[in-house]
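Please treat every number below as a calculation from the coordinates, not as lab data. These numbers come from a predicted model, not from an experiment. Cβ atoms are built from the backbone, for glycine too; each structure is taken alone.
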Structure 1
Amino acid sequence: MSAEFFYKSYAKFSKRGRKTRLSVTPFGLIIIFVCIISGFAGINLMSSFLYRLFALSLSFLIISYFSRIKNFNNLNIKLFFPKQFPVGEISQYSVKIFNDNKKDIFDLTIVPVVEDVIPTLEQFLKYKEPNEDKRNFWDRKIYAYRWMWHIIRLFKAEFTAINIDFIKAGSVAISKPSFIPVRRGKVTISGAYLIKKDLFGIFNTSKLFQLDEKITVLPKRYEIDKKTVNMIKADIDRTKNSLYNILHKHKTGDFVGLRQYVPGDPVNNIHWKSWAKTQRPTVIEKGFGKVNEFNIALFNITKSEDEKFSLKFEDTLSFTYSLLEYFSKNWFTVNFYYFNNNELKTITVNNDKGNYPKLYEIICKLDYNINPEIEKLVNQLRKRLNKHSNSFFVLPEYDEKIFNFVDSFKPITALNSDDKMDRRRVIKIPEVNKNIEQITIT
């Protein structure tokens, strides 16, 4: 049988299982099985005890089924989420239930509905589970482990059911449950099920309330180690030297004069009127007194993707996000450079503009480019960066061409590899996603 057949079978079973869980409780499933087994066994064995058990369980099922609440009129649900959450940290959100009925309501359950985690047929056929070839013949042919791997790969947030014991008539109940962001990316909360059990807790009545809440799951964060912090502080102290000020471009002091533009000068310092008169790019020269500023260049590229690179890339993004948080807390201005479709992209952020969250959104959605035109990208970055500015280069893997370029700038370099660890200004990116980003199923 083909992979397409198993994909359709697993998808159908997944949808049916979801519907079953919404309509019948685990206790209800036990009662149904007891009713069926005792009924068939009673016919075969002619046992009066089994007949009585069958009659009792069937009575429970009938009474429970007809005692269900028929509708949820005049009830409404709203969910309120902060917009950004880091991976692996228990986070809170707010739930409000509005009861506009004239009667009190008891024992409600709310289940948030996250975007569908079922892969598309194209994804299922194209992407294999890592090390799938090492599994036995039967496991490879039924594709069960590939299916489970795709479910885990697409699973981004873990929500638990919210139990509301009591809501007065005409009032609002507020709850602040927790959830765990599991994987970096955008998560869409498409709705929430409101569930009410029947008299005996066998059957459920449920209603889906449509929502459209989007949250951002950021990479896992951690405290930057002291070695890295000391390097950053040393670079800042060095650039505050009065001799270095001649070379530095981003200054906030008083007006000193005009001079010819050189690569690395900020656009804000261009004196447009002088440029128009002299037909030469002219910038305003300012005195000493500058802001704390760093360039961060993230090389989100790889020569060829292997099974382990995805995890290394997540560790790289975790380091980058943690570094940005350090800069944000210490009121740095950051010029952030990254690559997208063989083009260099940049964004400048600082606390005055309040646009650090915008950069975090970019990191949330960021992916790596496979087999890019490295020389083209390096040349683009060389034209944009000023050698005399403080820089931090972040590399998910070692590449000789890139590292030769890095050497010419002498930045602090974070590398997710054991290469070049003997160098003074090279630091190793730690593994922090090992327990969260599980890419194989055992």
Structure 2
Amino acid sequence: MTEHTHSLNHDVAERYLFGRYERFGEEKLPFEYVRLLPEYIGTKIPDNEVLFQKMIKSVIAYSYIEPENPYLYHTSYASARGFNSNELVLEISGDNTRKYYIYDLKSDEWIFLHEEKVEERRFVAYFHILSNRGRLGAKYGDFGYILSLLDAGHFLENIKCFFEEERLSLNVDYNGYSNNNLGLLSKPYQIVPLLKLDISSVFINIDAVQWSTEKTGILFFSNEYTGNSAGGLIDEFIDKVLNSQESLCENFEDGIGYNTKVYVKDLWKRTSSQSAQGYSFFPYKCKQQLIDDLVYSISDLLQTMDDKICAHIIVNDSNISVYVVKNNGVYIKDYWDIDINNIPHDSLDYVDLKNVSLVVILSTNCNLYRKSEVQYQYTYIKMGEIAQRLSNICSLTDLSARPMKNMNDLYIKEKLLGEEFDPGYLLVIGKSMNDSLKMSI
């Protein structure tokens, strides 16, 4: 069992980390597995659910547009290419009834899906974050699933920010398929549960009956699966995750323990400075207080992680120094032979990091190749959370912070990580030359 788990996690890393650039062309997935048909009608949220509506508007819905950005509409949380690859399903139960609704980001509407009778009488509400594999798969093949894990972490961090500010309790289950009521998914897995959040505390009137069950949700679920020549490696990985009963939960009571550091009203300030002109920076030396805040925030998020994730914060000054952050401490090293512009893998005529202020590299412990698939998946969601928190903090100082998977993995591993860790995620921070006009919605 251990040998198989080791080989599967390792094979996923080999193909979708170190080998992904050379093998994108081998994979093909349909554009969408689930989409709304044009004649749908949204469900009206009960008027008295003011906290729920506030959460949707301030965290989940589109929050601003950038007319000069290749991706026009933006949420408060980062998402690969602005695709918002994950679906959000609301489950509410009470009075022996369970109902499901799906959120449509484009129309900012909730669509009724399904109703069933249950034994549960008490009120409970969950968010299910589901990977819609075809959305990013059309661009990246099965590597899109890895990106959807990072997307889920970005989303979760801003949800935590809201719950902290409102002093609400939240339970996060990182094994999103264990102990849920979504039913058995057919293979191949087109929609994959990633996270399950108990958001009951956000509701004011604990009465599921108030929510409409009018048959207005008209969805199209595609049965098409073109497959790919990779041999179904991600399908095999997902199968192991979905058949695991391993518990990976975090609990936050009454707004305590989140430590997100940012007010909800400021979440929309985050920018990754996407521009048709490219991505380059003015020379700018970050204040030590910002670096200290980033180190503290990473350390805080790693407290529950054992040694699964390590962070390197590269300070691009006259002498390059690196803060190495692990769950058991922080140390600083001086480096003389790092070329910042060698950190991205490609698009080097578009991305110029010569004057970037900070580069944050998040990496995963190679011991994870001997752990469960759920644990490996968990680290990628966590890296998304970390990147989002750092981006939010940087936005308060008017710095651009762009998360990227465009990483020269072999160069990073040779220069920084050694044999203990493998590259996972990249965040570049600085005074961008390419900021575009932002208009809040």
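If you line up 1, 2 by distance in nm of label points 7 Å out along Cα→Cβ at positions 55 and 135, the top spot, with the largest value, goes to 1.
Source structure of the calculated read-out (semi-axes √(5λ) of the Cα gyration tensor in Å, 34, 25, 22) within 1, 2: 2.
Here Rg and Dmax of the Cα atoms in Å, for residues 119-326 alone was calculated and came to 20.7, 66; which of the structures 1, 2 was it taken from? It was calculated from structure 2.
Comparing distance in nm of label points 7 Å out along Cα→Cβ at positions 199 and 263 across structures 1, 2, the highest value is found for 1. For distance in nm of label points 7 Å out along Cα→Cβ at positions 79 and 407, the highest value in the series 1, 2 is held by structure 1. When relative contact order in percent (Cα under 8 Å, 6 or more apart) is computed across structures 1, 2, the figure 21 traces back to 2. Supply the structure label, taken from 1, 2, corresponding to helix-only ellipticity at 222 nm (-39500 (n - 2.57) for each DSSP H run of 4 or more, over all residues; to 500) with the calculated value -7500. Working through the options, I get structure 2.
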